[in-house]
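Q: Structures are listed in the sections that come next.
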Structure 1
Amino acid sequence: MQDKTPGALDGVRVIDLTQFVLGPYATQTLGDLGADVIKIEEPAGDRQRASGKAPNSDTMGSLFVTLNRNKRSVVLDLKTEPGRRALRRLVKTADIFIHNMRPEAIGRLGFGYEAVREIKPDIVYVEAMGYAAEGPYAGRQAFDDLIQAASGATGLAGLVTPGAEPRPIPSYVADKTCGLFATIASLAALRHKERTGEGQYVAVPMLETFTGFLMAEHLYGETFVPPNNHFGATTALSPDRRPLKTKDGYLAVSPANRAQSAKFLELGGIPGFFDSDAFHAGGKGRVAMYNTALAEAAASRTTADWMETCEQNSIPAMRANEPEDILKDPQLAKTLFEIRELEGEGQYRAFKPGLRFAKTPARIRRDPPQLGRDTAEVLAELDAAETETAGS
């Protein structure tokens, strides 16, 4: 199923040589914004195609489906001259060329930056790699777990609970974050090209990009030289920063001021907390007293009751969903999920793009492609365009 409503990037062509998570997440975002994303796949397909079982095939796994909407799949064997020749023809029509291969690997295929610039001088060439070229880790392989380890992400739990063993945040958060930065970089380079006519090389090093994102608040006392405080943002790392147990679930509560805190406690059966003698005599223990009171108040009602009561009383609060609960969350069911038909596989649950545009909507215009689905169509377009150019 296709939706032909043009997006903000209508008319922009992206040649996508990415695999795994980072690159496909970036190019899917560009596709959501309306770009024509041509996904170049080797004959065996993107290696994520087998990740997560599909109903009827081995090439439409769940992880591939959630990362590759709004793209056209073209199969080219770049180890052969016909495959490379076809890609060179495509490059001539492109605005953005993006890959997350190691530099020596893309160079062996003949599509390093200088080679691609020879074909299309104004190309925006985006290369995602693990580590910035000027550092001692340059050229090393990189995956999400490795970047989470080097960035300090695996150690954040130890800042909350001393002695906790390092472990990754349970999401491919480094890949997806860097994918978004690759999207931002692509758009910035397109803007430069629009103003000057110049293309350029753009590097997206994962470690540097993700560490800056993750540690923006945690540098904290180390922001100044010499340091004037500890490492790690105090509020972000508080062990009491967690949802509170209700009668039947959990609720996240974030009162913005003392009045909202007092109202929440009152609604939970603890009136006048901040005026009590116990609180005034608590000294340094008052924070612990307050957190204990919050937990006691939260336990007095159901989550649904708190959701309604907090809204009525302008107290910032939200139900804490288990991961599986997002499928039936009333907000997400209305705004995020969409049941669509996937060629050869039946129905699938799609994430609608989160961005909202009044004039150029971000939409699912193409469902995730079967391997090589669009090869004939794209190559026929090339033939037609070249014939028209030759005849003009």
Structure 2
Amino acid sequence: MPGKESVMGSALFSPISLGGLTLANRIVVSPMCQYSAEDGNATDWHLMHLGNFSVSGAGLVMVEATAVEPRGRITYGDLGLYSGANEQALGRVLRFCRQYGQARMGIQLAHAGRKGSDHLPWEEGGRPLPRQEGAWQTVAPSPISYDEAWPLPQALDRAGLEAVREAFVAATQRAARLDFDLVELHGAHGYLLHQFLSPLSNRRTDDYGGALENRLRFPLEVFSAVREHWPEHKPLGVRISATDYIDGGWQLADSVIFATELKKRGCDFIDVSGGGLGPQQRIAPGPGYQVPFAEEIRRQTKITTMVVGMINQPRQAEAIIAGGQADLVALARGMLYNPRWAWHAAEELWAEASYPPQYLRCQPARWPQAFPQRQAVE
């Protein structure tokens, strides 16, 4: 049985600084689409969902992939930050989280590209909307569909590229007005920025396609434009798919180069995920299966890394941080299943997690009969 001296020894529960932001621990609630917005506006579902996680003990809570323009939504239920109404509705949710929660709040800004105009996941998800159900024209680097059953996206011309860049900038300015603590750009899971990166979805013959340097160009331009309009002291990062998991596609070596270029432009962290570009992918998931990607990117670039993917056990997460494989761990399904994961992890690791005062009486140290060992060392 570990003694009290181990309470402050947890790597997972140690603070970390990103730019001018300090997080109380290395636990992140991953951005998870809820498909419950109305015209891009956050609803009471988001108030409950994010409010719940804001008091969970996690150091950072990420708002789901939030579209920077209407055609950039995955589904008609996606959250957006492209209008004043979107900004106002999300502001209500944030005020609630800040009034009662202890976590820092971040947002993931996204554009679905060719993977947009989809059904809700629980309503034939993975099948594109037909025109009679409100389908919209999607855009992409090249007129290549996501799959055979999907419509051809419209290839972005120079004016289209500029419009998308400006949409990211405008959403960033809204995020700054809402005083988010952190912004992450979604460059993973087969969405628009990832589509530019991968040679499987980017077949352009201009300056934005072909060689790796050209395929990096548009995502880097978007990042630089956002960095210019996001407060300098606040962290800005990028989620990437470290690999497409498809032969001939984007690979880990490309991710290292991309991360290096992002770091040069002021990127504070890389959030490492994988896959999503196409149904041809071959993934063999297992506990922490993407951790080696984050470890290699961190080793070669010295950039702060966050990793996601079947990390759901406290000692597993502790080992990842303590072993220097990543700097933060993000949980998605594990958090949905157990929103009090951070509290339970703190007990297992003999660490401390924050509790709202309304819930303090459930802290195990305050249950002397139920937790005699913990009481003995405290």
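Every read-out reported here was derived from the displayed coordinates using simple, explicitly stated rules and does not represent laboratory data. Bear in mind that the values here come from a model prediction, so they are computed numbers and not experimental data. Cβ atoms are built from the backbone, for glycine too; each structure is taken alone.
Q: Work out distance in nm of label points 7 Å out along Cα→Cβ at positions 157 and 325 for each of structures 1, 2, then name the structure with the largest result.
A: Top value of distance in nm of label points 7 Å out along Cα→Cβ at positions 157 and 325, among 1, 2, belongs to structure 2.
Q: Among 1, 2, considering only distance in nm of label points 7 Å out along Cα→Cβ at positions 21 and 149, which has the greatest calculated value?
A: Max of distance in nm of label points 7 Å out along Cα→Cβ at positions 21 and 149: 2.
Q: Looking just at distance in nm of label points 7 Å out along Cα→Cβ at positions 125 and 221, which of the labels 1, 2 belongs to the structure with the highest value?
A: Structure 1 comes out on top.
Q: Let me ask something else. Assuming 17.8 is mean count of other Cβ atoms within 10 Å over residues 173-180 as calculated from a single structure, say which of 1, 2 it is.
A: Numbers: 1: 23.6; 2: 17.8.
Answer by label: 2.
Q: Which of the displayed structures (1, 2) returns the greatest value of mean count of other Cβ atoms within 10 Å over residues 93-100 on calculation?
A: Largest one: structure 1.
Q: If distance in nm of label points 7 Å out along Cα→Cβ at positions 45 and 69 computes to 1.9, which of 1, 2 did it come from?
A: That value comes from structure 1.
Q: Where is distance in nm of label points 7 Å out along Cα→Cβ at positions 117 and 261 largest, in which of 1, 2?
A: Biggest value here belongs to 1.
Q: Who wins on percent of Cα pairs over 34 Å apart among 1, 2, i.e. which is largest?
A: Looking at the calculated values, the largest one is 1.
Q: Work out distance in nm of label points 7 Å out along Cα→Cβ at positions 53 and 301 for each of structures 1, 2, then name the structure with the largest result.
A: Values: 1: 4.3; 2: 2.2.
Ranking 1, 2 on distance in nm of label points 7 Å out along Cα→Cβ at positions 53 and 301, first place is 1.
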